Structure 1
Amino acid sequence: MNPIRFDLDQGTFSISNGTEGAWSWEDIAGCEVLNEEARFHKSSPPFSHRVYGGGTAMPLFAFGDPGLYVGLRITLKDGQELAAYVSEKPVHHNTDPYFADRKEAEKIAAALTASEPHTA
């Protein structure tokens, strides 16, 4: 799911799943794709409990791992950090839903950091 809505006429973007609100496109300083541990989702500051990438021979959900949320941390020029979650529900590392959410997040990040506004 794409949590970012672009208003090209106004030069703004808004977030529907994460830090709610609307901001000017020109205020974006950077954007990175991150994974947040599912058990801390919405109970602590966004992306304060990250799950880092890397391969594993056995999926972690086989051990009862709650999974993760794929999202974007968008940094504004004033230092404010925004969160936008691509995953609507927890996904598990190295699974098809994880790869689909990750691909969507990378596409959105590229659109957000492009020199000219365009939709993802």
Structure 2
Amino acid sequence: WFGTIHGGRVSIHVREGARPVFMRARPLAYALREPVERALEQLVRDDILTPVSHSDWAAPIVPVVKKDGTIRICADFKLSLNKVLEVDRYPLPKVEDLLSRLHGGERFSKVDLSQAYAQFELG
């Protein structure tokens, strides 16, 4: 994992007048409790999550079991934050255009960006 990018924060904006939504935790399968707890502790150690005593916003976590048996912690924001976000829209390039730019290339590399989202501080 690459670590946190320092010196800048990413901001998210909610629509004016949006009210915080606090959603309760969903039941968690007993077999997942310990692995989820370990995954959450690791996110705290990596400074990705910061424990708080109170928040007006909360979304249930969705643990995803990866092929190697480890847990990826996701959150379900569809009924809370997603409904009130002001979304910035940026046009994405077409896959065909990106692939055509690779034509004639001789060396290629691969980067695992599975934790890249966690590099940016939210503020």
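Going by relative contact order in percent (Cα under 8 Å, 6 or more apart), which of structures 1, 2 comes out largest? Show your work: numbers first, answer last.
Working: 1: 29; 2: 45.
Biggest value here belongs to 2.
Taking distance in nm of label points 7 Å out along Cα→Cβ at positions 50 and 82 as the quantity of interest, name the structure among 1, 2 where it is greatest.
Values: 1: 2.0; 2: 2.7.
Largest calculated value belongs to 2.
Given a computed value of 2.8 for distance in nm of label points 7 Å out along Cα→Cβ at positions 42 and 90, which structure among 1, 2 does it belong to?
Values: 1: 1.4; 2: 2.8.
That value comes from structure 2.
Please state which of the structures 1, 2 yields 14.6, 48 when Rg and Dmax of the Cα atoms in Å is computed from it.
On the way: 1: 14.6, 48; 2: 18.3, 55.
Only structure 1 yields this read-out.
Kindly point out which one of 1, 2 the value 1.0 was derived from, the read-out being distance in nm of label points 7 Å out along Cα→Cβ at positions 18 and 34. List each step's numbers first, then the result.
Values: 1: 1.0; 2: 3.9.
Structure of origin is 1.
Check the numbers for distance in nm of label points 7 Å out along Cα→Cβ at positions 66 and 106 across 1, 2 and tell me which is largest. Don't jump to the answer; show the numbers that get you there.
Working: 1: 2.8; 2: 3.5.
Top value of distance in nm of label points 7 Å out along Cα→Cβ at positions 66 and 106 goes to structure 2.
Since every read-out is calculated from the coordinates, none of them should be taken as a lab result. Since we're looking at a predicted model, the values are computed, not measured. Cβ atoms are built from the backbone, for glycine too; each structure is taken alone.
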